[in-house]
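> Below are structures written as structure tokens.
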Structure 1
Amino acid sequence: MSRQDSRNELLTKAVAHVGERGMGDMSLRSLAEAIGTSHRMLIYHFGSRERLLADVLQRLRTQEQGVYLAEASRTGRAQMLGLLWKLYSSPGSEGRVRNFFYVLGLAAQQPEPYREFLDSLADWADIFREQGLREGLDEKRAANEAHLLTWSIRGLLLDLVTSGDRKRVEDAFETLRASLEQEQEQEQD
């Protein structure tokens, strides 16, 4: 088995494990034990716990996007916003969301080791931009609103996992979604 194949196999196992349990303060040793390898093999293939976590999150996000990309071509921005919110704000996603913000914090401090992760942060904005263009927005407005929607969701998710005030955050999300729906209705008139 090649080094890349071995790395991919370990990443697949780590994704399954982290997807079920989250990573939180899990050490490389405990993760290695859970997925049937050694911490040295994880370091050999990924370099560090943080790099492994970034790769795990990237793989999880890619898998999720595959599901939602098909839906994005059939729905508008308001519907897509609701689908993404439902996915990421569900109690079962809290560990993954916390991991996302953990890696984002590391990447903000040291961008280069996390370049691939940082580059992937535009993925949902790209989807919203394409939807905005299909809804008749010009390029600049579609891109600006896509960025606003993407980072508004992320900000609300950060508020949710740090404050735990689900009602307040859900109310704020509903305000965002309703304003987008109202804008879409006005554009159609």
Structure 2
Amino acid sequence: MRIIPAQPSDVPKLLAFRAEAAAWLSDLGTDQWQFPYPAAKLLETVDDGTVFMVLDGPVTAATITVAPDADAGLWTERELSEPSVFVSKLSVARTHGGRNIGGRLLDWAGDRARRAGAEWLRLDAWTTNTDLQAYYLRQGFEHVRTVLDGRAINGGPRVSGWLAQRSTDRTEHGFVDETPEPERPGGV
């Protein structure tokens, strides 16, 4: 399996991928991702070069967003001053579930963050999805705090405020990495 940057032409595929994940999450009893993700917002992150896809042959097996910036209102000024990379929107195709692709992708993201000079790999998870939170804890993340106040980007209440982090490290993730070398903070 190989990791590549998503391209603008992948947006419809990525939106369908997210819809599949939302349906699966609904079957598990969580309200996570039950509102369609705005295509324009996804295109913006693809254009920023922060969306990546795992390909198993021609099939998209997983996707993750790895960005230098966090959503506003989650992390303190002190935390934001620490070299960090933020992961979000990790999802694995149901056809590829149970193969630890998500865990390997988090390892890849941590390695990428380390190469960019970051000390921390950070994320925010759905506040009511305790199974997801437990998954991240099993992947070596430590819970920092849960932020319930504030507004999400779409104007609704904050729903993704369970914050966690782990140190970045060199890892053997097993993917063929076809992504450009990450930029260091400040373009250094």
Structure 3
Amino acid sequence: MKKQLGVAVVGLAVAGVSLLATSPASSHGYTDQPMSRQKLCANGTVTGCGAIQYEPQSVEGLKGFPGAGPADGSICSAGHTNFAALDAAKTPGGGAWPTTKLTGGQGYTFRWQFTAMHSTTDFKYFITKNGWDDSKPLTRAALDSQPFMTVPYGGARPPATLSQQGTIPTQKTGHHVILAVWTVADTANAFYSCADVSF
């Protein structure tokens, strides 16, 4: 009887740890196509990024962008001061952020990686305007006012890796930033992922 009780207690303890690991407080997701700033920090392509290198999936802020969400100048970090390296116009080493090369009008596979798959409202993709000032942190005024792609998700939970087909906007030249926003359905938050691209 004691042995069975001990096994039951161990089983409950393991279940408790599993529940804690998948609670809403756990980590979440980021884009790696195009390669996001947080992933560049996490994989060592960009160094000196600070805390974000250990948790690229944790760029979480209030949802409702662009009407709500992170303040201008802290969009790429979702307002987290410990992830402020993501907002800087240059890498921590002072160089340009590496870019993914794109061609306007081409089909493209956008990809998210998740560590916690939350019930999802949608995914939105914004891009900077032609002529935006890439020497400053990202602001709403620097972005086209409407997303170039919105993928409704109807409250479903995404798989660990999610690919979405879209079309790259035309008439873009030079350096731009694509801001991907994953809106969670059952919390007040969304996840933000900035990727530098070049045309």
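Just so it is clear, none of the values below were taken in a lab; they were calculated from the coordinates. From a predicted model like this one, the values you see are computed outputs, not experimental measurements. Cβ atoms are built from the backbone, for glycine too; each structure is taken alone.
> If helix-only ellipticity at 222 nm (-39500 (n - 2.57) for each DSSP H run of 4 or more, over all residues; to 500) computes to -27000, which of 1, 2, 3 did it come from?
On the way: 1: -27000; 2: -9000; 3: -4000.
Answer by label: 1.
> A follow-up question, please. Consider the structures 1, 2, 3: one of them gives 18.7, 74 for Rg and Dmax of the Cα atoms in Å as calculated from the coordinates. Say which.
Structure 3 accounts for this read-out.
> I have 1.00 for FRET efficiency 1/(1 + (r/R0)^6) of positions 110 and 126 (r between Cβ atoms, R0 = 25 Å, to 0.05), calculated from one of the structures 1, 2, 3. Which structure is it? Provide the component values of the computation, followed by the final result.
Working: 1: 0.50; 2: 0.75; 3: 1.00.
Working through the options, I get structure 3.
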